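Since every read-out is calculated from the coordinates, none of them should be taken as a lab result. Since the structure is predicted, the reported quantities are computational estimates derived from the model, not experimental observations. Cβ atoms are built from the backbone, for glycine too; each structure is taken alone.
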Structure P
Amino acid sequence: MTTELIVAGFGGQGVLLFGKFLALSGLKEGKEVVWIPSYGPEMRGGTCNCTVVVSDDPIGSPIIYSPKTVVVMNKPSLAKFGPRVHSDGLLLINSSLIDTTSDRTDIRIETVPANEVAMELGNGKAANMVALGAYVALTNVVEFDTVLNVVEESFQKKKEFLELNLAAVKKGYELAS
């Protein structure tokens, strides 16, 4: 099975970290992975995205124009990447910051109030982890426990953020299950 994903949003929303954690989870499970970050020179506040491919087989090309899934964290990303979702693909929308949806009828559209949930948990910066949990629940691209393990390992040096991020991933998974 091969899963192709683009995650997009403003710089500072953690979209690159979302992709990195997904790629690391795939690696832990012995899968082939590609993670390609892309951002402009303005970093925080500018548009950024990343491409992630997770596969049981060797990956032919890391370049994807029409991914099976797109996760959008803000409205400009929906406008740019929503039309690129492959027919029969998945569009996951952060409904906290995007008050609209796609009019496409050939794809599955799901929403998660990522920022609202993160704020309820104590910090809006964890919205990316809410979206990651929801994405894993909707796609089963990797095992949920693997993602939790990657989050734990990644926040070992920043333990003050560990519980928040674990709770955010779990809540996103729960909301989408």
Structure Q
Amino acid sequence: MLLGRDRVIKVLRLNHRIARDARLTTHVGLISRAFGADEFILSGDEDRKLLSGLDKVTEQFGGPFETKYVKQWKPFVNKEKKNCKVVHLTAYGSQLQDVIKDIRKEKNLIVVIGSAKVPPAAYEVADWNVSVTNQPHSEAGALAVFLHEYFQGKELTKEFKKSKKKIIPQAKGKRVISS
């Protein structure tokens, strides 16, 4: 399975609330990029600071990875459904291990994750409502597990292009080099 432009994976964060969700939504954006998604879309409160921070990470550590804000998520998803399948991550969905093979057949996905109470329309518009576990859990954790399973671990060795910095793995300490 390949990562990159022959596939387009978009992550849509529903109902972001600046006062309550900024840290977790930032983590969701970072996970999206690091685990192979191509784009992060924010709905709910418009949070330019959050999106700008994600763009700075991409500028420093490479891409491609894009961010954007949409005021209304449902019209956006309905438009994108012409070219994408929709995966809604929820504790109430089908088990990931039961549906991942079918989802992998799709090259263009929108992965929807909630913040505030998820509206029933999100469940209805989804081609798959998927649970990584049927227990209460973090949407950030669910996203990481989903992308890892979708890419079958290949995202862990993805090379990011046009990076100014690169983290060098090592057993102790931190090593970051400039490109």
Structure R
Amino acid sequence: MNLFVTGYGPFLSVAENPSGLIAARLGLPYRVLDVTFAAADAFLDEFAETDYDALMMIGVAGNAERMRIETVARNRIGRTPDVGEVVMGPGPVHAAAPSQLHSTLWSGFEQWLDAPEFEPSVDAGDYLCNYLSFEAARRFPHRRTGFLHVPLPRPGFGVEEMAEAIGRWVLGPLLTR
């Protein structure tokens, strides 16, 4: 599998976004995106021209205790402005699309279900994480796409520990397929 990874930069009260730090530590091609709808769209436009067959997107969920494997992306966007003060909602991400799209990156392996660091999720929120996940799934139906939310770092479960768990439980099985 030819996998590309994204993370995000700072936004709202998150001065140092762990998703971008983790993306940089996984040993794969990656990009840290600005937390703007324009940056997400520009990245997806560029990604369309690449030969990568899979995209793992990482974002932070400040209220999470464990890393969340997002199994669906919903066709919804809220009213929270991006860091450029652009508001896209409330409303659908794409009016002509279905109400949700399933992640295809996680299909066929569930090793992470046995790991205490992870849990499944069916709600990626209504901000840029869900927006990017939905648009990637919609634009690239023949590529494997998936979103992973990480918690804010804490003692004993910091950026290094999260990157190591992702490597062992997620990347290991994915890249050996």
Can you tell which of P, Q, R yields 11.5, 35 when Rg and Dmax of the Cα atoms in Å, for residues 24-63 alone is derived from it? R
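One of P, Q, R was used to compute FRET efficiency 1/(1 + (r/R0)^6) of positions 32 and 104 (r between Cβ atoms, R0 = 25 Å, to 0.05), and the result was 0.30. Which label is that? Before the final figure, lay out the partial values.
Numbers: P: 0.30; Q: 0.90; R: 0.60.
Label of the originating structure: P.
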